[in-house]
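Given below, in the form of structure tokens, are the structures.
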Structure I
Amino acid sequence: MSLNSEKFAFIFPGQGSQSVGMGQLLTEEFHLARETFQEADSLLGYPLSSIAWEGPKEQLDDTINTQPALFVHSIATLRVILDIHPDVIPAFVAGHSMGELSALVAAGSLKFDEGLLLVRSRGELMRQAGELSPGGMAAILGLDIDTLEKICSDASEGNEIVQIANDNCPGQVVISGASAALDRAMSSAKEAGARKVIPLAVSIAAHSPLMAHAQESFNQAVEAVHFIDPVTTIIGNVSASPLKNVAEIEEDLQAQLNSRVRWTETIQLMRSEGVSTFIEIGNNSVLAGLLKRIDRKARGISIGTPADFEKFTPLL
């Protein structure tokens with residue numbers, strides 16, 4: 001089936017999709033991608049491209065580098081897609097966590113340069129929050145949202161709070177919060193029959209109240225950015241509903257670091273609006289993998305390398 005006869009969406013990955021070498025082959029093949037990474041290096045004042053392509057892995061995995069590297073790779077890929085196929089117009093765009101900022105560029109609401117600096121600020125603030133309020137995160141496999149919400153509520157005591165951070169897909173949920181509360185929740189999840197409980201190798205509690213300091217400072221950074229109303233409908237992380245204007249975009253971003261990423265609901269909403277194909281733009285294919293767990297009938301296509309374009313073009 002041709003994409004020209006389908007309703008499709010662009011989706012953008014967030015932290016966890018990075019890998020050393022990301023974007024390098026793309027820049028060797030497409031001048032627009034190369035120019036995008038060069039522009040990013042100039043704006044940031046340091047060689048992000050070298051970190052993305054050569055590592056070391058520990059440096060790329062530092063959130064202050066991970067987030068801008070993923071953003072730049074996604075926008076470089078997007079620019080190549082729109083240059084080769086200017087008639088490819090999605091019905092919706094959405095991004096997972098940090099990917100929401102990539103999606104805002106695709107929606108026409110945010111300029112690349114302002115978006116890159118905002119992403120860099122987001123990474124810095126989240127790392128600082130992790131140092132000020134250390135906590136953790138864990139992936140829970142095999143339990144439903146309602147069960148996990150009760151487990152998190154019961155495990156939270158006073159200022160020790162744990163909550164659902166990412167509703168990635170049915171049966172795969174990430175929880176986040178203060179270390180003691182997180183330990184209690186992980187223990188309860190095992191007792192409740194979770195198939196797997198996997199502590200994540202992070203020192204921050206993203207999408208939890210421990211991000212309060214980061215969220216407050218990020219809100220100021222958001223207010224300093226010149227957003228415009230979206231040209232393409234974008235679905236917000238916090239609301240899992242369309243963000244129709246600048247006020248709604250700012251409201252979603254200014255709650256994002258403390259709030260749950262409602263990814264399952266985001267995909268389900270776009271499916272209910274007739275979207276049959278989801279084009280993941282950027283590194284790896286994490287979101288395409290989640291898509292299979294959310295709706296088996298939906299089609300996912302990941303684009304981030306020259307080889308991916310060779311598979312993508314015949315679909316048009």
Structure II
Amino acid sequence: MVVTLDCERKNITGSFDCSKAPVARIADGDSVICNVLDGDWHLGKPPVPKTGAGSFFEGKDAQRDAGHCLIGPIYVEGAKPGDTLAVRINECRTANWGWSRVGFADKDHMKRLNISELPEYFLNWDIDNETRRAVSNQGHVVAIRPFLGVVGLAPEQPGIHSTHPPRNVGGNLDCKLATAGSTIYLPVMCEGAYFYVGDGHALQGDGELGGTAIECTLDKVDLTFRIVHETIRNPILRTQSAWVTFGFDTDLTNAAYEALTEMANLIGKLYDMTFQEALAMASLVVDEHVTQIVNGVRGVHAILPDGAINKKG
């Protein structure tokens with residue numbers, strides 16, 4: 001079955017909450033097709049390159065809608081705590097506009113870069129999905145690589161949870177590898193999983209170094225859901241050519257070790273290795289990347305390319 005969810009008041013929210021009424025109930029193997037506003041809830045391209053310019057979604061709740069605009073929650077029948085929800089990203093298509101900025105963001109981030117007292121630097125972008133290019137109002141030209149900034153489940157504690165930090169159940173991962181053709185595996189903490197998605201990005205480098213990606217509305221997100229009766233601790237991403245594990249912490253070093261630990265555990269499972277043997281192999285063939293440094297909770301992801309490890313015989 002395919003469920004279609006339009007970006008309207010009854011289907012969107014700006015927080016995670018496992019006690020909120022689901023916007024849809026789906027079964028194992030079903031797909032969802034939706035569209036969603038950009039993270040700042042714009043209704044269209046800002047008329048001038050400036051934060052706060054243009055029209056925005058009206059009727060936001062000050063607490064429940066304080067974060068990114070998300071579709072959700074989606075209830076997956078049969079998903080129980082201890083399971084894993086596998087979400088395949090079939091398509092992620094942006095609108096024909098986006099924006100990016102430096103400033104008006106994480107205060108610690110701006111302070112470390114000595115730009116706290118400077119005015120923001122804002123770019124409007126025109127996006128062409130046919131040529132896969134984006135052009136800024138200043139004439140910059142880049143190749144787009146659309147992905148989902150926020151993809152995750154509700155934490156097990158009822159109540160409102162911010163969309164901004166990444167967590168062990170996913171959320172604001174800001175991982176540029178979460179593109180069409182990939183599958184994200186998420187640990188289920190609540191019965192029904194309570195899945196949320198949003199925060200479209202047309203392009204971002206590892207680290208999200210300036211503070212944002214090219215933030216954009218998503219005209220179409222096509223996802224397929226599958227329940228896996230296995231337990232994981234943190235999200236795992238399967239791209240078309242690699243396995244990816246994650247670590248999250250306010251301390252980047254701790255996040256790096258968490259991502260490494262998760263990767264060593266995954267290698268051990270995939271190749272029947274002890275933890276130390278898996279670490280020895282990870283040291284040879286795994287790369288760690290800084291996912292993002294701008295959400296308070298930093299992210300690191302470890303990448304194991306396909307074919308990097310082969311068994312004898």
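Each reported figure results from applying straightforward, stated rules to the coordinates on display, with no laboratory input. The model shown is predicted, which means the values in this text are computed figures rather than measured ones. Cβ atoms are built from the backbone, for glycine too; each structure is taken alone.
Among candidates I, II, the computation of distance in nm of label points 7 Å out along Cα→Cβ at positions 27 and 51 that gave 1.3 used structure I.
Thinking of I, II, which structure, once mean count of other Cβ atoms within 10 Å over residues 19-26 is computed, gives back 19.0? Derived from I, not from the others.
Looking at Rg/Rh (Cα atoms, Kirkwood Rh), for residues 43-122 alone for structures I, II, the greatest value goes to II. Of the structures labelled I, II, which one yields 62, 43, 37 when Cα extents along the principal axes in Å is computed from its coordinates? Of the structures listed, the value fits II. If helix-only ellipticity at 222 nm (-39500 (n - 2.57) for each DSSP H run of 4 or more, over all residues; to 500) comes out at -15000 when worked out from the coordinates, which of I, II was used? This value belongs to structure I.
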